[in-house]
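What follows is a set of structures for review.
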Structure 1
Amino acid sequence: MKKAKGEKEEKNWYRLDLSAIVFPTLQRQDFSSVYRLSALLKEDVVPDKLQLALDRVLPRFPSYKVAIRTGVFWRYLETNKRPGPFVQEDIKNPCMPMPFRANNRYLVRLYYYGKRVSLEVHHSLGDGTGGMYLLHTLLAEYLRLQGHPITLGQMVKDINEKPDPEETEDAYIRYANAEVRPDRPKEKAYLIRGTAEPFYTLNMIIGILSAREVYQVAKHYNASVTEYLNSVMLYALLQKQEQEKPKKKRPIAIAMPVNLRRFFPTKSLRNFISMVYPGIDPRLGTYTFEEIVTQVHHYMRYYINNKFLRGDITTNAATQQNPLIRIIPLFIKDRVVRQFYKMVQDKSSTVGLTNMGVLQVPENMIPWIERFDICMGQPFSRRTNCSIVTYQDQMTITFASSIYESDVERLFFTKLVKDGIHVKLESNR
């Protein structure tokens, strides 16, 4: 926004949204709050055209063209007018930590390799939905520069239009108005044991499946695709814990983000997710796979609705809006948040699993894209994370871990194969 003549130009700035507040606090050299969105194209990438597309597109997403700043009480995002970010050739280990002073202070990175384009985003800017809008719009502009007419629609924004103010809102605040605040999971969940990999190593295993096959199998179990895949994950983790023969069994829980845009209207491209924790407790007895599916099915139907989710939003907002917490210096807030996350939050789930669902692109963009992938960054503790996305009939399931062992991944994909689903595996190992 420009001031009157003779006054200095004032930079735009944004408060960190309710989800984003925690990510810079947890930043460390061996943990990154970075996720990766990738597209495999039908032709080799031309780096110069990709850079030009990025330069044209990023200003259309003002909450992504920012640097993070530190105040006395809170961090905030400030418009970044430095050159960049610059397209780079891809690296072996994705989702590396993103130092706030590096890369001309940008919190996005763009890589290419062969036919692949990969966008990495720091979670303080937005969730996977917001990042995917940026990637789709970027790919559309790149394809136009390659001579392919691409129309607007789906997740492709018009880079010549002025951004809607609602795209940069903290949508949590608008909907934090429930009269009760649900409790958080408090019991310690089963944690995967594994051998820590060397510093800066992220192991990726990608399964490529037919979405139709997965849908048919899920239908056989009277479950949705997300319910079925969560059940497969719990089944694999149950076997993993049994193989370890622990003295004391622990509940098994999945941390699964829910896209709140499905329930609360907003155009926000920033974070707007809530966590649910489907799980089983093997201390209660032996579970068959069918019993796991039934439990997950009813858990999802009970908790994933606008009533419970509004209550969860209100719980999240209560801390930030507390007048006493507002005046506590940032360095004290950081210590408390880190300690809480280490002692409570990180131990409340066994793995993270996110399913972005089915991606749609404009019809004249379909011939140029082979598939999409999503990769969650390094886990905070020694475990694995799983992310799922579907495009056309291609479903990709990506495991990312910082441990050597891949038992969970093997057990997960083995169950899919036993259910009659064909799986093709890729890895960066």
Structure 2
Amino acid sequence: MLDIRIVREDLDGVKRALATRGVEASVLDELWETDRRARAASTRRDELRAEINSISKEIAQLMRSGDTESGNALREKSRSIGEELSELESKASELEEERRDALLKLPNIPSAETPVGSSELDNVVVRWWSPQRGMQNGPDIDLPEYADYQKKPHWEIGSELKILDLERAAKISGSMFPMFRGLGATLERALTSFALDAHSDAFEEIRPPTLVRAATMVSTGHLPKFEEDAYHLERDDLYAIPTAEVPLTSLAKDEILLEEDLPIRLTAFTACFRREAGSAGRDTRGLLRLHEFDKVEILSYTTPAQAQDMHAELLSRAEGLLQRLGLTYRLLDLCTGDLGNSSKRTFDLEAYSPGTGLWLEVSSVSWFGDYQARRANIRYRNAETNQIEFIHTLNGSALAWARIWAVIVETYRQGDGSVLIPEVLRPYMRNLDRITAD
């Protein structure tokens, strides 16, 4: 949530910044006017409260002195002011709620470094990496050569090896729900253990609840903006989490942290649930787009000064996993038009899928500034000034497994139809070195 003081003090600047995200200037004009009216009502409310308190003291003095007639006259005046105050309190509360609702719907102000653009077509390819060519900077990608047997889509490979059963998954739950079987399920589990162990040097492992309250979804910005994409259990008014970012962000909700304890680093493995309400017209074959998938998340609370270094650290960890898995990937700097609602700046990692010829997003690493912290009311005490300030939050996928699973079985497919297991995963797969049809 934006700081309303920024809107008050620099309305034109906020208009310019959010125009790059498709927000109409009239929306901010309406917010500014609502805020003006809310402050005016609040000021008048406080004046009436003070007047009533003053009259009450005067009445008490008059009654003690025996001037009952004057005291009763002031009581009538106080009663009249009280009726006005009651109406004003209701109006002030209504305007304050209207202001909060408007702020909850506004996206974050992008960082000055975020590329300006209107859609994903304007995202900037920063660099790319492959096992054969290493790290290369710039947008020009020279893909390694893939054999014909690697260009088979993962859903066909999975079916042949009996490690992916989309047909039975659809029978059980409907389309866009996966079911891994045999060594396919073991591979999924191995990826999770591999990532959690890789982060264990600095990140506290959490296993959070999968169902959360609406307020928890509001804290990260998933509500009210993305209500249509959420799975809602109406009977209990709980939401299935779309990412572990949601419960991890609210871990310190309504708390004041000590600066000496920051940064805080957290990691979690969870299932993630998304209705994919906007998937019409998109490629939903195989594991490309799912309602349920597993993911390991890394998240941090920082001071404002620590945020940029932490953003780089989270990104480095996600890239490091892709490199250790030996998967070709590229790094995108998302433009303002493709930025997530809560983000100030986001880098996406996309792994190359030789079986589909597509770049598949497998990680988003984002810096949110104090946008989420304001919603969740997470603060810290500045050691130098002793003032209470909002923290910054950052998070990244490290990594989302369904698409990684797909890229692995395509990239590591052999001429005989088997799939080599990346060396880093073999200790988590009972030391097997390949998946075969036998």
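Values quoted throughout were computed directly from the atomic coordinates according to the rules given, and no laboratory measurement underlies them. Just so we're clear, the structure is a prediction, and the values are computed from it rather than from any experiment. Cβ atoms are built from the backbone, for glycine too; each structure is taken alone.
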Review point. With Kirkwood radius over Cα pairs in Å computed per structure, which member of 1, 2 shows the largest figure?
Key: 2
Exercise for review: Tell me which of 1, 2 gives 1.99 when you compute Cα Rg over 2.2 N^0.38 Å, for residues 138-209 alone.
Suggested key: 1
Review point. For which of the structures 1, 2 does the calculation of volume of the Cα convex hull per residue in Å³, for residues 146-185 alone return 152?
Key: 1
**Study point:** Structure from which 30.0, 104 was derived, Rg and Dmax of the Cα atoms in Å, for residues 42-289 alone, options 1, 2
**Key:** 2
Review point. Here helix-only ellipticity at 222 nm (-39500 (n - 2.57) for each DSSP H run of 4 or more, over all residues; to 500) has been calculated and equals -9500, so which of 1, 2 was it run on?
Key: 1
Review point. Taking FRET efficiency 1/(1 + (r/R0)^6) of positions 154 and 330 (r between Cβ atoms, R0 = 35 Å, to 0.05) from the coordinates of each of 1, 2, which one would give 0.95?
Key: 2
Check your understanding: Comparing structures 1, 2 by relative contact order in percent (Cα under 8 Å, 6 or more apart), which one has the largest value?
Key -> 1
